[in-house]
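Listed after this line are the structures, all set down as C-alpha cells.
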Structure P
Amino acid sequence: MLIPFLVPFIIAMFLAINMGGSGTAPSFSAAYGANILKENLIPGLFGIAVLTGALVGGKETANTIGKGLLNPEMMSFTIVSIILLSVSLSLLTANLFGIPQSTSQATVLAVVAPAVYFDSLNTAKLLYEILPTWFIMPVASFIISYLIGKYLYKPIRKRGYTMSKKINDSYVLKGLIIVMSLYVAFSIGTNNVANAVGPIASLSFNILDLPQNNYVHVLILATLIVAPCFGIGSSIFGQKLLKNTGKEIVLFGKIEAVIIAFISATLLLTASLIKGIPTSLVQLNVTAIIGIGVAKLGFKNIFRKTEVNKFFIMWVIAPAIAFFLSLLLTYLADRFNLLNI
C-alpha cells in the first residue's frame, strides 16, 4: 500500500511547488514593485506565512475541496492522483509563461471533472456558492481599489504626500508594506494550500479507515507536508512572476502597495473563513492593481500599456486544461479498470 500512497503525496508536493510560484506574485509583487524587499528574501518569508495561514485557517477550504464537490468516498489513489496531476500541469503551463494563475479555479474544475463523469457533483455548492464568489470577489476588488484610488489616493497625491521623500523613505511605511505582503501570504495559506491538502486528506482518511474525529489531525499532517513546498516553488518560479505583476502592470507607489495588498488579502481571507470557498487571490490582486491603475491612467491606457490582456487569456486556458485533462484521465482510468487502485 505504501508505494501507491506516496504517489499522490508526491504529486501534491509538485502541485504545491507550482502554487508557490503562482502565489508569490500576488503576495510580494507590491513590496517587490516598490523596491522594498530583495528577491532572495521573498521565498522564505512567503513559505513561513503560507504555512501559518494553512494551519490557522485552512480547514474550511480543505473540506470544500476534499469533501464538498465530489463524494469523499470516491477519493481513491487514482482519482486523487488524476486531480492533482491535472492541476499541476495546468499551473506549470501558466508558470512557464510567467503568468500568475488561479490555483483554486484550476483545482475546483479538476475535481468537478470526475464528479461530472460519475454523476456525483454537488451542483448546489458549485453553482450557488463557488461560482458566484468567483465573479463577485474580483469585481469587488476592482471597485474598492478604484474608488480608493480615485477618491482617497489621488487627493492625497495632489497634495504631494505620496511624493514626499520623507514619507516614502519612512521605515514605518516600508514595514507596513512588508506586513501587508505577509498578510497576503497568510491569506493564501488559508485558501490555496487546501487545493493540495483537501484531496490528500480525504484519500488518507478513506485508506486508513480512521474515526471521523481524526479528520482534523489528517488535515494538519497533510498541511505540514505540503505547505513548505510553497516556499520551494516561490524560489523556482517567483522571479519572472514578480516582474510581470510588480513591474510591468503599473509602477507602484508605496501607499498603493498597501492598498492593493490589504484589499486582495482581506477578500480572500473572508472567502476562506466564512464559507471555505476556494478563490483566486491572483485575480483579486490583479484586479486591485487594475483598479488603482485605471484611477491613475484611465481605462484605455491601463489595457493598452500593460500585460493585462495576456493575463485574462491564461486565466481561461489554464483552468480549462485542468478540467479536460482530469476528465480525459478519469475516462482512461475507467476504461482500463484503474479506478479502484
Structure Q
Amino acid sequence: MKKYLLSLLVTVLALGAFAINSTEEITNPITKKESEVYNPTPMILHHIADANEFEIVHGVAVPLPCIIYNITTGKTSFFMSSNAEAMQAAGYQMEHSRVKPINAEEKYIDLSITKNVFGILLAAAIMCFVFFSMKNSYEKRKNQAPKGLQSLMEPLVIFVREDIAKQALGKKADYYLPFIMSLFFFILICNLLGLVPFFPGSANVTGNIAFTMALAIITGIIVNIKANKYYWKHIFVPDPIWLAPLLIPVELLGVLTKVITLFIRLFANIAAGHIVVLSLISLIFVFGSLWGTIGSGLGIAVSVPFTLFIDLIEVLIAFIQAFIFAMLAAVYIGMATEEHHHTQEAH
C-alpha cells in the first residue's frame, strides 16, 4: 500500500511539474481567452475509453494485435497497432487510439485484442494462477495451517462462501458456489487492475458498460434457466388471476430490471471513480492555464491530497462492488430456486 501511494504521489507531482514547466507566463484570468483554457474532457474520455494500444504516458504506448474483419470486402486483416504501413495497406488508420477503416462507408467487425480485452484475459489468468496455487497448497500441506498466498485468500474464500452464498442460497450454496466465487474474484481483480498507474494491463474493464452487461446477462440466463415452477407460476399465474393482464407485464419487466440494475450499478460506480480521479488531476492543468505557475502550484496543492483520498476510496469500492454484484446474483438465484414449503404443508 505504501509503494502504491508513493507511486501515485510521484505521478501527480510529475504532472504538476510538467504543467508548471509548460506555462511560460502568469495570465490574468479575466483577459484569458476561453479557447486557451485547458479542457480536461477529451483527456478524461480518452483514458476511460477502450483502445487498440496501452498508453503508458503521452507519446509512449504499448501496441496490441489488431484483428479486423471487413464485412464490405470480406477480408480479414492482422497487424499490430504500431505498424502504420501494414495498417494503411489493409485500408485502416488509427483514430483516437482505435483502428478504423479509411473508407468510413465500409462495415467491419473489430476482433482485436484491445486494452479492455487484454485486461479481461489478464484478470482471468491471475485468477487461475491464484486458485491453482491454492489448490496445490492444500494438497501439499494437508491438515496444516495456511501459508503465503493461501493464508491471504482463504479469508476471502470463506467470506464469499459463508456470507454471500450460504446466506442467499442455503442448502444449494455449494452447487452455485463456483459461479458466485468466480463472479466475486473476477470483478475484484478487474477493479484492482484498473487502479494501477502506468501498467500495461490497467484498463477500465468494469467501467465499460459492454463488459458489465455481459456479466449481468450471463447471470440473468442462469437465474431463469435454474428457476423452478414456483418462480414461473408467480410470473404467469399471479394471485388474484383476474389481474394477470396487468401483473404479468410488470413481473416480466421485473425480470429485465434485475439484469439492468446489475450492470448499471457496477459500470456507473467504477467509471465515476476513474472520472473523479482524472478530474482532480486535471485541476493542475486547468489552474496552470488560468494563472500560470502559481495556478499550477495551487492545482498541485488541491489535487494531490484529494486524489490520494479518492484513490483509497476506490480501493474500498473495488471490494464493495464485487461483493454487491456477487451478493445480488446469489439473491436472484435464491429467489428463483426457492421452494414454497408452506404451500406443501397446507396440502
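Figures for the structure shown
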| item | result |
| --- | --- |
| Entry that produces 15.6 once mean count of other Cβ atoms within 10 Å over residues 52-59 is calculated, selected from P, Q | Q |
| Which of P, Q leads on mean count of other Cβ atoms within 10 Å over residues 60-67, largest value | P |
| Value 19.9, calculated as Kirkwood radius over Cα pairs in Å, assigned to which of P, Q | P |
| Highest-scoring label, criterion being relative contact order in percent (Cα under 8 Å, 6 or more apart), among P, Q | P |
| Source structure (of P, Q) for FRET efficiency 1/(1 + (r/R0)^6) of positions 148 and 324 (r between Cβ atoms, R0 = 41 Å, to 0.05), computed value 0.90 | Q |
| For helix-only ellipticity at 222 nm (-39500 (n - 2.57) for each DSSP H run of 4 or more, over all residues; to 500) computed as -22000, the structure of P, Q it came from | Q |
| Source structure (of P, Q) for distance in nm of label points 7 Å out along Cα→Cβ at positions 188 and 292, computed value 5.2 | Q |
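Laboratory data are not the source of any read-out in this text; all were calculated from the coordinates shown. All values derive from a computational prediction rather than experimental measurement. Cβ atoms are built from the backbone, for glycine too; each structure is taken alone.
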